[in-house]
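There are structures below to look over.
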Structure I
């Protein structure tokens with residue numbers, strides 16, 4: 001079956017890398033924002049009977065979600081045989097439950113919308129909450145892990161520290177323990193782990209922090225799914241230094257980096273923050289940030305989907 005890949009504008013850089021790895025060219029699509037802010041999408045190629053892949057991260061602004069939804073409807077109307085949404089960063093994933101009365105479960109709203117529009121498959125990466133997969137009833141969801149690209153790179157960066165048993169992985173909160181353990185057991189012979197217990201009074205703002213574990217004289221690595229304002233990450237790094245850590249590094253799949261994140265990172269004790277290009281990297285970054293591409297990972301996923309092969313090998317890192 002012939003397939004077509006289109007970029008919907010949120011992350012053209014990543015889309016081009018995916019296309020290059022696959023040895024194909026991106027399809028032609030017209031994207032326009034009208035003077036009143038409304039979005040317009042039109043495919044300029046024949047989609048009849050073709051498997052259509054739509055690449056679109058749904059970070060701010062909201063127009064990125066709107067473009068994806070409009071493109072899905074257009075592809076369905078153009079008789080595409082299947083529609084797969086490649087959404088490296090699934091926006092609104094942090095709103096995965098109702099914390100207070102009269103609140104929406106926003107992650108579910110978008111899942112229901114994607115499904116109602118006829119998306120056959122969703123390929124995303126490091127969803128903030130695994131429960132989001134359960135919001136889909138008919139759409140196939142493949143949630144890839146950035147660790148498959150992070151781990152080989154981190155093994156090189158921390159080769160000496162691992163050899164000397166100086167590395168320790170630190171979970172930024174109780175909810176991230178499983179992720180931290182997955183990194184620790186793949187990076188070190190002895191999966192040393194420390195945990196930061198955070199208490200929040202308002203969103204994106206930590207009131208108190210406590211460390212569980214010993215980081216004295218260690219090189220600490222904090223793995224997380226996203227870096228937003230970097231405020232809590234900076235506080236965590238300060239705590240680790242105060243507790244005796246020699247150096248602090250961090251890796252985050254999604255470099256949202258909103259507000260004064262770059263300034264906060266520059267002023268923090270963090271030596272380096274590794275992020276992927278799940279969100280467009282065509283913006284100003286702190287010199288402490290290093291980007292590792294997930295282009296090949298998503299290209300491999302598309303190739304396996306097209307060949308009817310299992311994606312399970314993409315989920316594991318030896």
Structure II
């Protein structure tokens with residue numbers, strides 16, 4: 001008997017699609033079958049460019065097709081929750097780009113739909129599947145830096161335009177939703193808990209979204225996290241994990257390559273720990289196959305996605321009011 005293969009459909013022709021096209025084609029349990037767009041000419045051109053067999057000129061048509069098993073939802077942020085729910089109600093499993101939702105209520109509606117339909121849904125935080133991320137947490141839990149005290153992170157890049165979907169408030173724009181979500185997620189993962197209090201400050205651009213965001217989170221056990229994100233600063237990423245006996249530093253925490261190393265510093269020595277090689281996006285694709293075909297639990301459960309959304313909303317509220325916000 002042939003092993004089961006999951007047939008995937010791309011819900012939009014977004015640029016981010018190219019990140020999953022390669023791993024889908026490298027996988028033995030997944031296959032890229034189709035792409036959908038609201039423009040017939042655009043979807044045909046896209047399918048030809050990427051050698052995709054089937055096309056749909058509406059999102060509804062793809063969801064109605066029984067030959068599609070999994071939807072990759074790469075629509076704009078404000079459309080994630082709506083179309084993730086519609087996809088599950090149509091009988092599809094869903095890998096949804098981050099952020100999965102823009103409110104806790106939307107995330108709860110997604111969770112309810114997943115429970116009602118029995119479908120697998122996961123947020124596409126690709127870094128969470130990478131060996132570097134997993135190794136960092138194992139080192140912390142194993143006592144490599146003593147008692148965890150702080151996590152510091154950054155993710156910025158220079159956006160040399162004032163016309164971009166990331167700058168539109170109604171579409172879930174802002175640096176914290178686009179890239180600040182990464183150091184927030186990383187800190188929550190390393191802390192192994194949700195923040196109990198947050199404080200945020202922002203530099204607002206002409207459209208009203210945060211061009212830059214600066215945040216702090218307090219976790220149980222006197223653990224703190226600080227981060228910044230921004231669209232008007234040169235590209236930079238890093239994570240520093242600080243403990244009572246040492247530190248761990250990750251130079252490329254959110255988009256690790258194939259030759260990453262974690263720097264482990266103590267007063268006695270500095271060690272570079274090699275990270276196992278893995279293509280960045282293959283993990284989230286194979287995790288979906290594990291969940292659907294083998295019944296495993298997703299590495300990115302909905303409870304985790306809910307926690308990140310709640311933290312971001314609280315940070316934005318703090319930046320608006322100028323006061324700390326308790327969760």
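Quick note: the coordinates plus some simple rules give every number you see, no bench work behind them. Computed from a prediction, not measured in an experiment: that's the story for all the values here. Cβ atoms are built from the backbone, for glycine too; each structure is taken alone.
Could you figure out which one of I, II the value 10.9 for Kirkwood radius over Cα pairs in Å, for residues 40-87 alone was computed from?
The value was obtained from structure I.
Check the numbers for distance in nm of label points 7 Å out along Cα→Cβ at positions 96 and 296 across I, II and tell me which is largest.
Top value of distance in nm of label points 7 Å out along Cα→Cβ at positions 96 and 296, among I, II, belongs to structure I.
Which one of I, II has FRET efficiency 1/(1 + (r/R0)^6) of positions 136 and 248 (r between Cβ atoms, R0 = 41 Å, to 0.05), as calculated from the coordinates, equal to 0.65?
Considering all the candidates, the number was obtained from I.
On to the next question. Comparing structures I, II by relative contact order in percent (Cα under 8 Å, 6 or more apart), which one has the largest value?
Largest one: structure II.
Given a value of 0.25 for FRET efficiency 1/(1 + (r/R0)^6) of positions 48 and 120 (r between Cβ atoms, R0 = 25 Å, to 0.05), point me to the structure among I, II it was derived from.
II
Taking mean count of other Cβ atoms within 10 Å over residues 176-183 from the coordinates of each of I, II, which one would give 17.6?
Traced to structure I.
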